[in-house]
Structure I
Amino acid sequence: MRGVEPGWWYGATSRAWQPQVLAPFGWVYGTLTSRRMRAAPVYRPDVPVVCIGNFTAGGTGKTPFVREVCEQLCVLGHTPVVLSRGYGGSTAGPHWVDPPADTASAVGDEPLLLALHVPVVIARDRAAGAKAIVSAAPPHPRATVIVMDDGIQNPSLAKDLTIAVIDAVRGVGDGRCIPAGPLRAPLAIQLPQVDAVVLNRGVGDAPLAASTQALVDAFGGPVLSAAIVPARGLEWLRGLPVVAYAGIGVPARFFATVEACGGIVCKRIVFPDHHAFTDADARRLLALAQAEDMTLLTTEKDHARLSGLAGACADLRAATRTLPITLCLDDESVTTLGVLLASRVPVRS
């Protein structure tokens with residue numbers, strides 16, 4: 001979702017008037033999405049499809065989990081290719097993402113970031129994207145499994161395994177559909193579409209949201225547990241004063257991770273999710289860091305959106321350090337994920 005989400009989606013709503021006023025629009029949105037989700041698949045590829053999505057708008061940690069799934073599939077002997085809508089990009093596709101040549105404005109920030117680790121195809125028409133993957137010729141890889149990045153609510157492809165990633169600390173907010181709440185469709189419609197859920201517990205030991213526990217109780221299927229873990233080699237960050245900036249779904253999660261690594265967040269600059277940086281933004285951040293004698297720090301996704309830009313944005317990218325993270329499953333969840341993948345995606349020798 002582009003933009004800054006309303007605070008009352010996840011905050012106390014007892015005194016908020018917006019959910020009540022917007023409830024009819026949320027009902028219409030949820031009804032239309034539910035009707036779409038009930039449609040028969042348009043296309044079934046001749047390779048398995050693993051869908052990784054979420055129930056809500058905004059960030060849940062889905063992108064790093066897509067990487068984790070691709071890594072596990074490689075262990076099973078597969079060649080995964082990610083299929084993404086390319087949200088935030090101007091390219092309709094099908095298009096194979098080329099990190100050295102493409103920009104986030106063309107292909108979207110998440111596909112550009114994923115393409116540093118695994119082949120990615122973007123396509124607004126997911127069926128057309130899947131057909132492009134299975135019919136690819138060298139130099140593109142011959143995929144043995146398609147990993148659909150987002151798409152629980154998209155019926156165009158037949159899916160062999162569907163996993164939802166949930167922000168365990170925020171849950172599903174007020175339980176209403178967009179724009180009255182963060183849900184993309186009523187949970188009663190979405191839950192039956194999912195084979196497993198992943199609880200992203202973020203950083204630390206924050207308790208589960210009440211809506212998260214209610215969702216788990218209603219689901220009854222496999223529940224995996226994960227946490228945000230910074231990459232190794234971040235000793236340079238300990239005790240370092242930083243200007244931290246982020247244009248992601250949950251910026252507070254990024255700031256908390258920086259502090260958990262020992263960084264001193266002196267300035268927090270928040271941009272809308274998937275924000276397209278301008279030269280004015282870049283000059284502001286560069287001037288702030290220089291005036292305060294602090295280091296600029298951002299997320300890998302934000303840094304990817306600066307790739308290929310010129311002028312002040314290029315200067316900002318060069319001056320900014322990143323905080324690499326992974327979504328790390330606990331040992332039991334790693335085993336469960338392996339079993340799920342092996343049961344739906346045949347192991348290759």
Structure II
Amino acid sequence: MKPVNILAIETSCDETAAAVVVNGRTVLSNIISSQVPLHTMYGGVVPEIASRKHVEKICPVINEALKQAGMTYDDITAIAVTYGPGLVGSLLVGLSAAKSIAYATGKPLIGVHHIEGHVAANYVSHPDLEPPFMSLIVSGGHSHIVIVKDYGEFEIIGRTHDDAAGEAFDKVARAIGLGYPGGPKIDKLAREGNCNAIAFPRAHIEDCPYDFSFSGVKSAVLNYLNQEQMAGREVNKADVAASFQEAVVDVLAARTVAAAKEYGFKQVVISGGVACNSALRYKAQEFCDKEGIKLYYPEPILCTDNAVMIGCAAYYEYIRGVRDGLDLNAIPNLKIGERK
């Protein structure tokens with residue numbers, strides 16, 4: 001069978017990325033131009049700045065992806081691109097590039113859901129992994145427990161009622177003076193602290209055993225910092241970071257494994273930017289080992305935003321016959337399991 005070579009483009013937030021992926025599992029190139037240093041001075045992503053930087057970087061990144069793969073557009077089977085969710089200006093840059101290439105080359109266009117792409121990153125890191133399985137999806141904007149029934153087929157059984165886990169990490173990092181991006185900085189500092197030093201709360205949602213709420217633990221950290229400051233006591237930032245992180249990852253891991261156990265799954269997959277967190281990986285492994293469940297998560301470069309995951313997800317859409325027209329538009333609030 002002739003290989004399916006996907007040229008994938010990802011610009012949903014502040015990474016300009018392109019990749020060439022063969023048959024959904026083999027990576028020939030993975031080019032990422034990160035804007036983190038640019039946005040750090042502002043304490044977070046500035047959408048207008050992100051969009052402008054994507055415009056500047058998109059063509060060089062795509063060209064480099066093709067060059068590293070040793071391919072031209074003639075070798076490409078289809079063009080894949082993230083169309084949501086994300087920042088609308090950023091999404092439109094990637095979409096415009098992908099549609100232009102598809103139009104000029106006559107290649108099929110495939111729109112990919114960004115969060116479903118995060119799940120698909122595991123197929124690259126773990127070639128033996130196949131659905132069905134239970135997946136925890138954790139990022140700056142999403143915290144979901146999802147049953148992956150098949151490639152591209154999802155059922156949400158748990159979600160956050162307020163802040164996503166990654167968003168809480170960023171806000172707490174800002175509060176204790178670590179800056180942006182918060183997740184990696186809290187993870188690093190927490191290794192120097194005592195995760196049992198401060199008893200931060202773990203919210204339970206009545207009648208929704210697999211849902212999350214992280215606004216309470218975020219507020220508890222802010223209140224603790226204010227109380228210590230008013231009392232004139234020095235704050236041990238490492239203990240705060242470790243205790244906060246423990247409260248978040250304990251809930252994420254425990255509820256995901258409990259869901260897998262209830263629904264009878266022996267495979268748990270962690271996806272999204274927060275899947276890089278060392279404490280979450282350790283805690284999830286601990287819970288999975290107790291229940292005889294196999295745990296999967298991508299290598300770090302495939303946890304954060306990248307185009308490899310988009311190319312992988314697009315392959316399974318392609319073989320299912322999914323094709324999009326040049327009227328494909330950005331949907332910034334696209335829901336999991338929803339197509340245009």
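Values quoted throughout were computed directly from the atomic coordinates according to the rules given, and no laboratory measurement underlies them. Note that the structure is a prediction, hence the values are computed from the model and not measured. Cβ atoms are built from the backbone, for glycine too; each structure is taken alone.
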> helix-only ellipticity at 222 nm (-39500 (n - 2.57) for each DSSP H run of 4 or more, over all residues; to 500) was computed and gave -14000; which structure, I, II, did it come from?
Replying inline: II
> Given structures I, II, which gives the highest value for volume of the Cα convex hull per residue in Å³?
Replying inline: I
>> Starting from the value 22.8: which structure in I, II was mean count of other Cβ atoms within 10 Å over residues 63-70 calculated from?
In response: I
>> Suppose FRET efficiency 1/(1 + (r/R0)^6) of positions 47 and 151 (r between Cβ atoms, R0 = 35 Å, to 0.05) works out to 1.00; of I, II, which structure was it derived from?
In response: I
>> To test your reading of the models, identify which of I, II gives 5.2 for distance in nm of label points 7 Å out along Cα→Cβ at positions 31 and 207 when calculated.
In response: II
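FRET efficiency 1/(1 + (r/R0)^6) of positions 15 and 295 (r between Cβ atoms, R0 = 25 Å, to 0.05) computed as 0.05: which structure among I, II?
It was calculated from structure I.
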> Out of I, II, which one gives 9.7 for mean projected area of the Cα convex hull in nm², for residues 127-286 alone as computed from the coordinates?
Replying inline: II
